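Structures for review follow.
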Structure P
Amino acid sequence: MQLNPKAFALACGILWGAGLFLATLWLMIIGSQGNTIILLGKFYWGYSLSFVGAIMGLIWGFVDGIIGGFLLAWLYNKFSPKQA
């Protein structure tokens, strides 16, 4: 079975971006410092534990998820056995 790289990339981008956005909002609601998630600010420019940071995390997570998802699907298709 072959994966559609574009569809898989879009799904990964949506999931990673939404997950990062919701995790940031959740940490803001419960009042946690979120030391683990704050480390992502070193990788994603503009990301912080704020609403604007959550939006930046959504954008960067979407882009990162698309790139990672596309590469994962491409590698899967490259190394999976071909079916006749």
Structure Q
Amino acid sequence: MKVKHTQRGFEIIEFKDYNSQECSLQQSSLAIYVQPGTSAIWFGVGNERMHLSDKEVKKLLPHLQQWLEKGTFIIQKPAKEQINNS
């Protein structure tokens, strides 16, 4: 995927999803915690995009990685943790 820049200088990746719909992942100008472009992203199809904060993305990443590796969003605790929490 190629990283381009918007007219305002924010990074954007444009791609087609499984159904050949035009999608994008773009840095947001939102600057809640740090400089613009690093506090949130826009992600989705056309104008129907989600505005996700850096904290929300951080929470989603482990679930997405688990789905890639195991085919499920459920993150299993290591066996040792499961025994200690029982």
Quiz item: Which structure, out of P, Q, was relative contact order in percent (Cα under 8 Å, 6 or more apart) calculated from, if the result is 50?
Solution: P
Quiz item: Taking mean count of other Cβ atoms within 10 Å over residues 44-51 for each of P, Q, which is largest?
Solution: P
Quiz item: Which structure, out of P, Q, was Rg and Dmax of the Cα atoms in Å derived from, given a value of 16.7, 54?
Solution: Q
Quiz item: Looking at structures P, Q, which one was helix-only ellipticity at 222 nm (-39500 (n - 2.57) for each DSSP H run of 4 or more, over all residues; to 500) calculated from, given that it came out as -24000?
Solution: P
Quiz item: Hey, mean count of other Cβ atoms within 10 Å over residues 4-11 derived from one of P, Q reads 15.4; which structure?
Solution: P
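Read-outs throughout are calculated quantities, based only on the coordinates presented, and are distinct from any laboratory measurement. If you're wondering where the values come from, they're calculated on a predicted model, not measured in any experiment. Cβ atoms are built from the backbone, for glycine too; each structure is taken alone.
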